[in-house]
Structure 1
Amino acid sequence: MAKSLIKQTIAILLLTSTAGMNAADFPQAEIASRFLKAKLYLPDEKQGYYRGSRFDWSGVIESLNYKGHEYFGVWFPKYDPTLHDAITGPVEEFRGSDEGGLGFNEAKPGGMFVKIGVGVLRKPDDKPYNFARSYQIVNPGTRVVRPHADSVDFEHELNDGEGYAYKYKKTVRLSPKLPQLIIEHSLKNTGKRVIDTAVYNHDFFMVDKEQTGPGMRVVFTFPPKSDADWKGNAEIKGDDIVYLRPVEKGQSVAGPLTGYGNGPDANDFRVENLKTGAGVRETGSQPVSQLYFWSIATTICPEAYIKVHVEPGQTFKWRIVYEFYLTGTKTNETGEGAS
């Protein structure tokens with residue numbers, strides 16, 4: 001089993017047990033620009049905040065503040081480091097539409113499959129992949145983390161010994177010129193097998209912790225379509241999803257969305273808190289291959305999937321940009337709000 005290697009340029013607190021730990025106790029880093037302040041949880045096999053088998057461990061954002069407005073936070077009712085969704089911020093999962101990871105469908109019970117950003121996992125039986133299920137991580141790969149004043153670099157290398165191998169790099173950084181959070185990715189296929197999958201960002205927006213309802217809206221660059229029954233909680237008006245009443249605990253507004261085009265222009269949407277005026281625009285560099293929308297009482301998540309196809313020896317790159325703003329203002333070239 002490979003062991004994680006974490007190189008950090010800032011001091012972090014490592015404990016021998018997670019019992020009774022609070023947010024300040026987990027390995028983490030703080031980054032800042034003239035506009036934004038953010039806190040990130042850093043990956044670690046034993047003390048990391050998130051150690052589940054679903055999401056990429058790198059780039060977990062505890063909080064992000066812009067002009068006194070908060071955009072992320074704890075949206076879930078129960079915490080356990082191995083729970084599949086006990087995680088915060090714009091986090092990513094590598095998963096195709098019909099399988100949970102590289103080699104999952106072909107693996108026999110007891111065999112192995114790969115989740116990029118997580119490691120080599122064991123397939124316990126012949127049941128279909130279930131993202132909410134906890135799978136044993138038998139090889140976590142090797143990790144390097146390099147925090148800086150305004151960014152954090154993550155590297156994850158993995159070789160499953162069966163033909164899948166990669167070097168995955170992710171940088172989470174704050175722009176010095178604009179109120180932007182930029183996530184840059186590079187996935188190099190160092191193995192013998194083709195990497196053919198998809199990845200999406202779950203986002204987990206919590207804009208000023210507003211309950212999902214009429215005080216929130218989601219704006220697309222196209223008129224989205226959905227066949228899902230939202231039970232009178234929300235509806236589509238033009239390019240927007242608007243909420244007609246508060247989404248209560250146990251309810252959801254969710255389902256696949258269609259209506260987007262083939263280019264990257266559709267990978268562009270906004271979430272706004274109409275009460276506080278805080279908004280965020282998310283844009284991606286790759287075309288949308290699938291679009292899913294999920295929201296509950298505590299969080300709103302437009303999930304744009306992109307295809308990832310990497311031949312042996314090749315590298316695939318993509319980026320996601322989050323721009324934070326206040327409604328009723330526009331951003332000038334210096335990043336300051338202007339009427």
Structure 2
Amino acid sequence: MKLATLVAGAFGAATVLAGTSALAQTTLRIQTHYAPETVSGKLAGQFVDNVQAMSNGEIQIEMFYSSSVVKSVETFDAAATGIVDCDMSGGGYQTGKNPAFQFVGDIMGGYSTPYQQLSWLYYGGGLDAAQQLYNKYDMELIGWWVYGQESLASTKPIRNAEDFKDWKFRSPPGMETKIFEKLGASPIVMDFTEIFTALETGIIDGADASGIANNMGMGLYDIAKHANFPGFHSMPSDHLACNKAVFDAMPEHHQRIMKVAMESLALRTALTFEKANAEAVAQLRADGVNIYTWSDEDLQSFRDAAQATWPEFATTPEAKALVESHMTYLTQLGLVSE
């Protein structure tokens with residue numbers, strides 16, 4: 001009798017748990033600009049797998065790769081308006097909406113490593129400051145994944161700052177266009193997915209696309225036989241940002257899983273690219289691609305142009321607050337002199 005009671009009690013508890021689990025279901029449609037075969041695309045796939053496994057299947061994610069639903073720059077608005085649920089591209093695409101997004105997307109000429117940049121977000125007050133910006137546009141910043149300094153792809157030599165004179169290249173929107181114009185280049189803003197064709201047809205001489213391993217995965221160096229490494233000009237913070245109403249409606253434990261999974265993705269991304277970029281450089285050299293390492297003097301010429309441009313973009317209260325936050329933290333890290 002006691003055994004039957006225990007079995008019945010256990011069955012009842014299981015039924016309650018199952019009923020609770022059945023109620024806690026979240027389905028998310030997420031778009032990323034990365035192709036599934038790139039290093040970042042594969043990491044995004046691991047993120048999906050982690051979330052689904054940690055939630056015991058309660059969270060199901062449909063990932064749209066290569067900006068297959070809307071253009072990369074339109075992903076944020078698509079999430080805010082419910083076409084998709086989350087944007088897994090980057091804040092830098094939204095500088096036209098508010099220049100403050102430049103300073104959560106890619107400060108340029110600031111941090112040297114992904115770990116420094118991530119530490120600003122989690123330990124330098126960055127997340128609170130950034131969240132106020134995202135919430136203003138009905139979005140919630142879940143986290144960052146930073147793959148490190150980007151490398152350029154070029155059909156012409158890029159040995160130093162002098163080689164940027166009259167150099168036509170694909171640029172993302174925002175502050176980068178101003179910085180490179182100061183160095184004599186001709187930036188052309190175009191969507192991430194259009195880079196390969198533009199290089200192939202000669203519309204551009206080069207491209208700012210991604211890290212050198214991702215660039216190689218996209219096939220850019222099949223056309224462009226010049227690159228720089230280590231990178232210096234750009235270290236974008238790719239984000240996961242979700243429709244705030246959708247995120248707020250998720251159970252607290254689902255929200256926690258998403259945030260922790262992003263922290264895992266951030267570390268895995270930084271570590272993965274340490275190795276992937278080094279392997280890519282070795283392979284590209286073997287394939288005859290010219291790899292240039294800039295001198296300290298040329299690197300400083302870029303930093304000077306970048307830091308001179310920051311105030312030009314700090315034109316809204318949100319942008320000013322973020323620049324001040326970055327400068328305070330960069331000074332603490334010894335990366336900017338007081």
Review point. Thinking of 1, 2, which structure, once helix-only ellipticity at 222 nm (-39500 (n - 2.57) for each DSSP H run of 4 or more, over all residues; to 500) is computed, gives back -15500?
Key: 2
Revision key, fill the gap. The highest value of relative contact order in percent (Cα under 8 Å, 6 or more apart) among the shown structures 1, 2 is in 2
Exercise for review: Rank structures 1, 2 by FRET efficiency 1/(1 + (r/R0)^6) of positions 58 and 258 (r between Cβ atoms, R0 = 30 Å, to 0.05) and report only the one at the top, that is, the highest.
Suggested key: 2
Check your understanding: If Rg and Dmax of the Cα atoms in Å is computed to be 19.6, 61, which of 1, 2 is the source?
Key -> 1
Check your understanding: Thinking of 1, 2, which structure, once FRET efficiency 1/(1 + (r/R0)^6) of positions 26 and 250 (r between Cβ atoms, R0 = 25 Å, to 0.05) is computed, gives back 0.30?
Key -> 1
Exercise for review: Compute mean count of other Cβ atoms within 10 Å over residues 210-217 for each of 1, 2 and report the one that scores greatest.
Suggested key: 2
Check your understanding: Thinking only about mean count of other Cβ atoms within 10 Å over residues 50-57, which of 1, 2 has the largest value?
Key -> 1
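Read-outs throughout are calculated quantities, based only on the coordinates presented, and are distinct from any laboratory measurement. Owing to the predicted nature of the structure, the values given are computational and were not obtained by experimental measurement. Cβ atoms are built from the backbone, for glycine too; each structure is taken alone.
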